[in-house]
Structure 1
Amino acid sequence: MVKPEFRRLPLVVESTEGNYIISGGKKYLDISGSAMTVGYNFLDKLPSPVSLLVYDNVYTKELTDRLTKISGFENVAYATSGTEACDAALSRWERPIISLEGSYHGLSHLTYKVSNGSGIDIKNSIIHLKVDKRRDQVEDPIEYNEGLLKEAKANMNLEEAIIIFEPIQSDGGMLVISEEFLKYIKEKVWEFNLKVIIDEVYTGFGRSGYILYSKKLDIKPDMVCLGKGMAAGLPSGAVLYNGEWGLPYHGALSMQGGNMATSFASLKVLDFLTEEKLLGVREQGEMVIREIRKINSPHVFEVRGKGYMIGIEVGDKDRFDHEKANEIRKKLYENGVIITLVGKHNNIIKITPPLTITQSEILTLIEKLKIAIS
C-alpha cells in the first residue's frame with residue numbers, strides 16, 4: 001500500500017527565509033517537497049481569488065493560453081489539487097481502470113482505490129499491473145501482467161479502458177519508469193485502444209527538470225494531470241485534455257479551481273521556469289546522484305531519480321532498512337535538513353528540494369547527507 005507519510009515534525013514554523021524554515025531561532029533547509037516545487041516567499045502582489053465559476057479574468061485566460069501552447073492540448077480544466085485533477089480525469093470515462101502497483105494519485109475515494117491494491121479489483125473495475133523487475137518480486141512482471149490481463153478480460157471489457165501512471169513514482173519510491181516498461185505500456189495501449197492519463201502532479205512544473213516530463217516520453221496521452229507546485233504551493237491543479245468533456249462550469253472543476261489568484265501564481269512560476277533554470281535542475285540533480293553514489297556505505301542500496309526527484313534506498317540486497325533510514329532522517333534533522341521517507345517499506349530518503357535552491361545550498365546538502373549516511 002502506498003500512502004504518503006505527511007509526518008509532523010516536532011517544530012513550529014515561525015517564518016521562512018529563502019529556502020529555510022525558521023523555528024526556535026534555528027534554520028532548517030527543507031528538501032521534503034513541502035516548498036511545493038518552486039520555493040518559499042516566491043509570490044508578491046497576489047490578486048484576490050475571484051472564482052472562475054462566475055467571472056473570467058485576465059490571468060486565467062493567459063494561463064490557459066500558455067498551457068495549451070506548451071502542452072499541445074486544446075483545453076484546460078482547473079482544480080484545486082492534484083488529487084482533484086486525477087479524480088476528475090478518471091471520472092471522464094466510465095470504463096475499467098488500469099493502474100500500476102506503487103502508484104499514488106491521491107486520497108479521494110477513486111484515486112485512493114486506484115493507488116492501492118494488487119491484482120484485479122472486480123468490485124471497482126481496477127487492474128493493478130506490476131512495474132518493472134523489483135527486488136521484492138519473484139515473478140517476471142510482464143509475464144504476471146499478461147496473465148492478469150487475460151483473467152481481467154474474462155470479467156470486464158478492456159477495449160478503450162483507462163490507464164493512468166506517473167512517469168516517476170514519487171511516494172512509491174522515487175522510481176523512474178524504465179524504457180522497457182514504457183514500451184510494454186504502449187503495446188497495451190495499442191492492443192486495447194486505451195485512454196491514457198499521465199499523472200504529472202509531481203513531475204510537472206519543473207521538479208523533474210521539465211515543465212512537462214510526459215513530452216519526453218514516446219507516448220501520446222489523452223489527458224495530463226497537474227498539481228503540487230503549479231501555483232507555488234497555493235491550492236491548484238489542472239487537467240490538460242482534447243475534445244469534448246461536457247464540463248458544466250466553464251472549465252472549473254470546483255468553486256476555486258483556476259481562480260484569479262492561483263492563475264496569477266502559476267504564471268509567475270512559468271516565468272521562473274526558463275530553459276536555463278530547467279537545464280540547471282537536470283544537471284544539478286545528476287550531480288547530487290553522482291556524489292551520493294560515491295558514499296561508501298553498506299546502508300545505501302541504490303540512488304536513483306531525475307532532476308530534483310531523487311531517492312536514496314536504504315538497506316541491502318536482502319533487507320529494506322526502515323530503521324536505518326529513520327536514523328539518517330533524525331541525523332539530518334539535527335543538522336538542519338528536513339526530509340521525508342517514501343516507498344512501500346518506508347526506507348527511501350526522498351530528496352525533493354525547491355527549484356530556488358542555490359548551488360551553495362546543494363553542496364551543503366550533499367555534505368550533510370554524506371555525514372548522516374556515513
Structure 2
Amino acid sequence: MNKFAVTINGQGTIAVDDTLLIQDAPATAGSRMLEGFTPLFSAEVVDRLQQKGYQIAGKTHVGEFGLDLVGEFSYTAPQQGTLQGAAALAVAEGDVQAALGVDMNGATRRAAALAGVDFLKPTYGTVSRYGVISCAASGEQVGVYAKTAQDVAKIMTDIAGHDPKDGTCLKTETYDYTPAKAEGKTVAVVKNLVAKADDGVKAKVQAAVTALQAAGVTVVEIDCDLFALANTAWQILMCAETCNNVSRYDGVKYGHRAANYKNIDELYVNSRTEGFNFLTKAVILYGSDVLSKNRYKDCYDKSLRVRRVVREAVTKLFGQYDALLTPATFADGYQAYEVTEAFGKVFTESECTALANLIGTPALATQGVQLFGKAFDEAGLLGLAVALEKKGE
C-alpha cells in the first residue's frame with residue numbers, strides 16, 4: 001500500500017493525514033474536488049510540532065473527507081484487498097514515530113485498532129482545529145497515532161492547548177497527559193457491543209480484560225444502549241454539518257472544475273458530480289434531507305436534544321466507572337467493497353465510535369480495543385493503555 005500522498009522529508013518523525021494543511025503541500029482530503037489545491041499556511045498543530053523540532057515526513061492518504069471506514073476511498077489511492085488506514089500503517093511499520101489524524105466519524109480509531117497501534121481522540125476543544133479541512137465541526141478533533149501510550153502522551157502535550165485562531169478551542173494553555181496509575185480503577189465492559197463483534201474482536205476484548213485485571217483494575221460488565229442512540233444522532237448531525245461545509249466546493253474558486261458546462265448551474269452540478277464520490281454524495285443528500293423544512297424538527301433538532309441527553313447519561317455512568325471498554329470495530333478486518341455499500345457499512349461500524357464524537361469526550365484505541373473516558377481524563381485512559389501494553393511482559 002502506498003501510504004504517503006506527499007513525501008516532505010524522508011527522515012521525518014511525524015506523518016500528517018491529508019485532512020490537515022501543510023503550507024505549500026497539496027491538500028485534497030482524499031477528494032478529486034480538491035485536486036490542485038495548495039494551502040498558503042499550515043495547521044496550528046503542524047506549526048506547533050515544527051516549532052518543537054519535529055520533522056514532518058509527509059502526508060498520508062485519507063478516504064474522501066474521512067467519511068469511510070479506514071480510508072479506502074481516497075481518490076488518489078483507492079484500496080483493494082485488505083483495507084488499512086495509511087497513517088496507522090505508517091506508524092505500525094515504523095516509517096514514522098507518530099502521526100496526526102482527524103477523528104470525525106471514527107475512521108482513525110478503527111484504523112489504529114486494526115493496525116495494532118494507539119490513537120487518542122482527545123476531549124473536544126483541547127487541540128486546535130485551525131487548518132483542518134472541516135466537515136463536521138461540532139464533533140471532529142485532531143488526535144495522535146503512536147505505538148505506545150507514552151508516545152501518544154508526549155505528542156499530545158506538544159500540540160494541545162489554547163489557540164486564539166480557533167473559536168472552538170478551550171482557554172486552557174497546557175494539559176498534562178502523563179499516564180495515570182491504572183491500579184484501583186474500575187472499567188466497565190459494554191457487553192451488548194462485544195456480543196455484536198466477531199470472534200477475533202471478542203478475543204482482543206478478553207485479552208484486554210485479563211491484562212487490566214492483572215494490573216489491579218476492577219472489571220465489570222454492563223449493558224448500555226447509549227451507543228446505538230448516540231450513533232443515530234451523530235450520523236444525522238454529521239451529515240447535516242458535512243452538507244453545509246462541502247457546499248463551498250463548487251468548481252469556481254479552487255479545486256476540480258468540470259470541463260463541460262453551458263452556464264453557472266451546469267458548472268456547479270457537473271463539477272460536484274465529477275468531484276465527489278458516491279459516499280460523499282449520499283452524505284450530502286441525507287444532510288440536505290434532515291435540514292429540510294419538513295424534517296428539521298424531527299431529525300436535526302431532535303438529534304441536538306439527544307446529544308444533551310446522552311451527555312448527561314454518560315456523565316452519570318462515569319460517576320460509577322473510570323472508563324468504558326468496547327470494541328473499536330465489530331469486524332477484525334475489512335475487505336474491499338463497492339462504494340455504493342459504504343453508507344450502510346460506516347453506519348453499522350460507527351456504533352462503536354460515534355459516542356465520543358457526539359459528546360466530545362476522549363476515546364482511545366489501543367491493543368485492538370477501545371477505551372472511553374470522561375472529559376479531560378486522557379491521562380486515565382493512557383494509564384489503562386500502559387497496563388494493556390504490559391500484558392505480554
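Quick one: distance in nm of label points 7 Å out along Cα→Cβ at positions 193 and 209 came out at 3.8 when computed from one of 1, 2, so which one is it?
Values: 1: 3.8; 2: 1.5.
Computed on structure 1.
Calculating distance in nm of label points 7 Å out along Cα→Cβ at positions 49 and 281 for structures 1, 2 picks out 2 as the one with the greatest value.
When mean count of other Cβ atoms within 10 Å over residues 121-128 is calculated for each of the structures 1, 2, the largest result comes from 2.
A value of 0.65 was derived for FRET efficiency 1/(1 + (r/R0)^6) of positions 33 and 97 (r between Cβ atoms, R0 = 35 Å, to 0.05); which structure in 1, 2 was it taken from?
Numbers: 1: 0.85; 2: 0.65.
Label of the source structure: 2.
To which of 1, 2 does the computed value 32, 24, 20 (semi-axes √(5λ) of the Cα gyration tensor in Å) belong? That value comes from structure 2.
Laboratory data are not the source of any read-out in this text; all were calculated from the coordinates shown. Source: prediction; values computed, not measured. Cβ atoms are built from the backbone, for glycine too; each structure is taken alone.
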